[in-house]
Structure 1
Amino acid sequence: MHKKLLCAALLGGLSIAQVAGAQTFDDRWYVTGSIGGNMQDDERGTDNAGFAAVGLGKFINPYWSVEGQLNYQNPLFEDNNDLNWSQYGISFDVRRHLIAEGRNWNPYLLMGLGYQRSEEEFDPSNPLIPARFERNGAPSEREEGNLAAKLGFGLQGDIGRVGVRAEIAYRADGDDDSVAAFLNDELPRDDGRDWFGDVLASVGVVVPLGPEPVAPVAPAPTPAAAPNCADMDDDGDGVNNCDDKCPGSQAGQTIGPDGCPVPVSIDLRGVNFDFDKATLRPDAVQILQEAVQILQRYPQLRVEVAGHTDLCGPETYNQVLSSARAQTVFDYLTSNGIDASRLAGPVGYGETRPLEQTPEELPACKNERNRRTELNVQNS
């Protein structure tokens, strides 16, 4: 028995020393076939023998597999090779695979529970055999089935389409009525052994069933969302690309909400005054109303309200008159909803900025274009 355990330990050590690469989880059913040596319990009185096993199993996750296995062995008795002793059975095994990244060969631990049936021939004429063993011929045969448990370890790896494994296991067989064990001189002549322990060393193949699983195809990357023009302002004018009707506006320009530069002055052509007057004429009201709409459409605009005169009369008088005209327009704008904070002035420029240069004497100095009011857009 000591030699058997030593062999088992050496084979197990060699198996673990050969580790090298990670198995991939394959959830297909597989069949197995194994052959090996059955090192019999010395107290059975039988020779060691070969054994074979077939199985059906499946990995339930990358680390655990379950398997049902049928086995058969047919040792001979040491004292009489003419007598037959055979054993066959089934076991349900669980293996814990010690998978590691980068290895193709990996060790595992084995646990199993099953049923073993024994068929043992004996010489019915032997007077030492108790009467409880049935004499049913010459030779006679005892047939009995018992529970069996199994513990072991092994090494498994892939060599392409199939897997290969080497395994060492200790099987405890609950056979408690062996004739040979009862006759063993080393045991007291009582009811014999309650159980036997055999060592099983085997190599085998693992053959997956069905097509090899295909790795799932990674979904195509979601295309990056197209940039939203509402979040972009390529020319930096403060108006997003969606609303910008004048892309490429230059820095420092006064820009309207449509992204287009606004004129530096609002034309109040037609807002003229009668000679020597600062009151609005009826035809000027419509023009001023258009100016109000422009200022309402562009709330960021700030304008200067400037008044001008023609070249008739004293310069001092014209300065006062131009201021009065600017004040008239200023008052109209504020009374129509334009905040005074957006209006610079009113400022009177008198006769200093004529649009048309005329003589300073009557009647040639009378010029409606020079008698005007302007809204000059401010940059700040």
Structure 2
Amino acid sequence: MMRLVVTGASGFVGQNLVVVLRAQGHEVIALGRGSELAEHQGMQVDHIFHLAGANRPPDDSSFQADNVDYAQQVLETFLPRSDKASFHYASTIRVSQDSTYGRSKKAGEELVCRLAPKAGWATRIWRLPNLFGKWCRPRYNSFVSTFMEQAVRAEPFSINDPASTVELLYVDDCIELLCAQVHQTDGPGISLIEDFPTYSTTVGEVAALIDSFRAQHDTPHLPDVEHGLARKLHATYLSYLEQEARIFALPRFASDTGSFCELFKSDAFGQVSSLTIVPGETRGNHYHHTKCENFHIVHGKVRLTERDIRGGDVISREIFAGESFWTRPGWVHALTNTGKEIVVLVIWANEIYDQTRPDTIASDAVRTYLTKQ
């Protein structure tokens, strides 16, 4: 177990980092706003992640105090525990910009590079790009978090230029890189870290993705999250929804024989549905040309009866809870509840049901056989 310091622990990146480091079993000294450095004077630690800083303070004087002076105070408080100890300064890609924020971060880099190696710290400067993810503060940390808040509130997005390009880094990817530094064996020296697994996109594309999540979140249609950016933006979107906004009802079609509900739909993988059958009743009695289905028995038991639509013998067998089966194109299939309890099934189909081209054709090919049972 290592002893680690995280400044800015109540901030966006800090909160995420502290949670992961503690889950890994490390002792973490989490310093947020109002923490007293004097309480830790002379403490030996293995690594310091200096994430504290200001990018939108109430007045410009705070840039110097938060981005430069505080880094010096941290360096003067803690001592390296070994020759592998490291000091990590969270900077920004905006250091080259002629702004008060950019100049203060550049000054912070220079101070750390001057003082940390002399104190025995391996020095790492992280020029972070635009970050997004859970716990990001709207109208402060990132335009992505602002869009998330606006989506949740059903407000229009505040977009100046939808074609504006941006490089985005997901917070969990950033945390993974930071945590990897805990196990690095490099000795003293100064490293500038600027290469990150970012996603190249535009402001308009980000807004469109978030808007699609907003439009589908209370329907059976699942978002297209096949590629990394969409998957991570969707996870971020869900993190902004309160509990009540994440609970919704889907249409359920019930009859004397049971019920049916479409649970999940996606053009990429088809459709997942639930089906119940009351004791003694039969569902199905149809066939498909191309549609394929996989049934899983969650509760109860059924008799699966099938017959080739071209003719031939009827085949039948019982299937029990915990078992699954595939339907076969060109074969009529019927499911009969042969038990005393309601049967519950989950069904996957390789396509979304389309009323204009249903590919579900009713047939009497097995009814005579079923009547005799």
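Since every read-out is calculated from the coordinates, none of them should be taken as a lab result. Quick caveat, the model's predicted, so the values are computed rather than measured. Cβ atoms are built from the backbone, for glycine too; each structure is taken alone.
Here are some notes:
- At a computed 15.0 (distance in nm of label points 7 Å out along Cα→Cβ at positions 137 and 313), which of 1, 2: 1
- Value 0.55, calculated as FRET efficiency 1/(1 + (r/R0)^6) of positions 105 and 201 (r between Cβ atoms, R0 = 25 Å, to 0.05), assigned to which of 1, 2: 2
- When FRET efficiency 1/(1 + (r/R0)^6) of positions 97 and 217 (r between Cβ atoms, R0 = 41 Å, to 0.05) is calculated for each of 1, 2, the greatest value falls to 1.
- Among candidates 1, 2, the computation of helix-only ellipticity at 222 nm (-39500 (n - 2.57) for each DSSP H run of 4 or more, over all residues; to 500) that gave -7500 used structure 2.
- Among 1, 2, which structure scores highest (criterion: distance in nm of label points 7 Å out along Cα→Cβ at positions 169 and 329): 1
- For 121, 17, 15 (semi-axes √(5λ) of the Cα gyration tensor in Å, calculated) the corresponding structure among 1, 2: 1
- Which of 1, 2 leads on percent of Cα pairs over 22 Å apart, for residues 177-336 alone, largest value: 1
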